[in-house]
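We did not get these values from a lab; they are worked out from the coordinates using the rules stated. These figures come from a predicted structure and were not determined experimentally. Cβ atoms are built from the backbone, for glycine too; each structure is taken alone.
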Structure I
Amino acid sequence: MSLSKFSLEGKKALVVGARRNMGKAFALGLAEAGADVAVTDINIESGQLLKVSKEIEAMGRKSLALKADISSEKEVKKLVKTVVEEFRTIDILMNVAVMYHPKSVVDLDEDSWEKLTNVNLKGYWLMIQEVSPVMIQQNSGSIINLTSRGGLKAHADKAMGNYAIIKSGIAMMTRQYCRYLGPHNIRVNAIAPSLVEWEEFPGTENRKKKKKTVKREKKEVTEAEKFEAWLTGPENLPLGRVATFDEMANAAVFLASDASSYITGTILNVDGGYMA
């Protein structure tokens, strides 16, 4: 084994949905491993995407910050063309963009369903359709999709049922494309998280809380605290905590690198043991 296999030095990556949270973490992780990284999101007005790009450049990598609506074939084509013109190729594609809807699957109307599927499913398909010819031409590439534990098991939260259906579609899309693209030396895998930190709720802080043993004064436990305890408890998550951004990025670097050169069509559960 060689640790150099984990290096992404000289690779060119495109991360879709990289403005914040996991998408940002994946983009920075790939850059830290050596890749030049183009980042895209439908929202660039907030300045968050440009900030991610600047962080990548601060590591000594090349970067692009591009606005794109991946539910539009026209915008996807323009996005991929721009990245290829600047980077000459795309070695790594990460589909991370996601849209949520607060209603349960039985309460969705047609417009809401179309918005969900256009971004969360059709958008991934359009990205793969446009990037795969670039990878086929060079006879190599790694495509990584973001699915979820909800895509592998019916979600306990009924309001997340629509999300779970979409994520299950991404899991099967991953497996199907691995068969189509495998003969061209292109690997297609997916990452399935369970609970992951958010910028507003850092996982490192959650981990610190778990380690504290100092006795506190007894106080009434709120319903929200009860729910959090149940959510991260051993009956759900054997590790008893949410994942950090770094832990998610580590999985992406592995799947993007030559260290996983014989892995394709796999749904990598980075879930703290949830699916065990």
Structure II
Amino acid sequence: MNKAILKSEYGDIYYELSGEKEKPVVIFTHGVGMDHQTFKMQVEAIKSDYSVLVWDLPGHGRSTIKEQNERFTKMSACCLNKLMNETGVSKAILVGQSLGSMIVQHFLIKYHEKVTATVHVPGIELKRHIGSWSKMFVPLMMGMFYLFPKNTFYRMFGRHRAENTEVQNYLSDSMRQTGKKLALKITKDMVYDLIDKHPAQEKRPLLITYGEKELLYIQKASRKWHELSLNSKCVRIKNANHILNQDNPEEFNRAFIDFLEEIKKEKKQ
């Protein structure tokens, strides 16, 4: 396994690349307040058949961040492109968890030729979900979160996003390392992403997953995304909340590996 730091204008970006070069590449992008360890059970499940790249987003885990004027989601997509260039990865299957899903979609819009397929764990389609008038309420909504004491914020982040106690503790600890200020800045950017118009995404095989204990809005948005997308699959994971790949890794991995095998078959045809 190659563990390294990419020096970039976005910060020092930590990544791990494993597997043989001739194998298909899967790149995992984690959610807000987390790090590359989010996908350790998925990496373990596929490492014998795929090359795997995991990384820490700017300001997360072992990565640093430099002050940027650009929206975090778009900036991270550009950062991922630099990371692929640095590691010699020309094309990959992209997996994104929540924030990671948005980054994957921005990447698909801008660098579609480098994407074989996408997996969302979970995700909401990058398009206008709310009228532009709602932008005036975003600062007020975010201001309410700033009122929460830091330790309360970190505990709530874990408890409301996972069912498994061990996963809750991981989320709280990783969020504490990321920090409340950056997490809320990113969350605000994500909200704006759901208000703005975006260019249409290139069509690629698509797997959408969500937990049965996920917010109803995200469950509904996931199913609608699937209904409107060709060559897509949508899987509901039992006994799981937002971090479904950790809450129920066995069931998620079955759906994930089945999808990867379908991609292999399509490429051989």
Distance in nm of label points 7 Å out along Cα→Cβ at positions 20 and 44 - structure with the largest value, from I, II:
II
Calculated from one of I, II, log10 I(q)/I(0) by the Debye sum over Cα atoms at q = 0.10, 0.17 Å⁻¹ reads -0.52, -1.43, and the structure in question is I
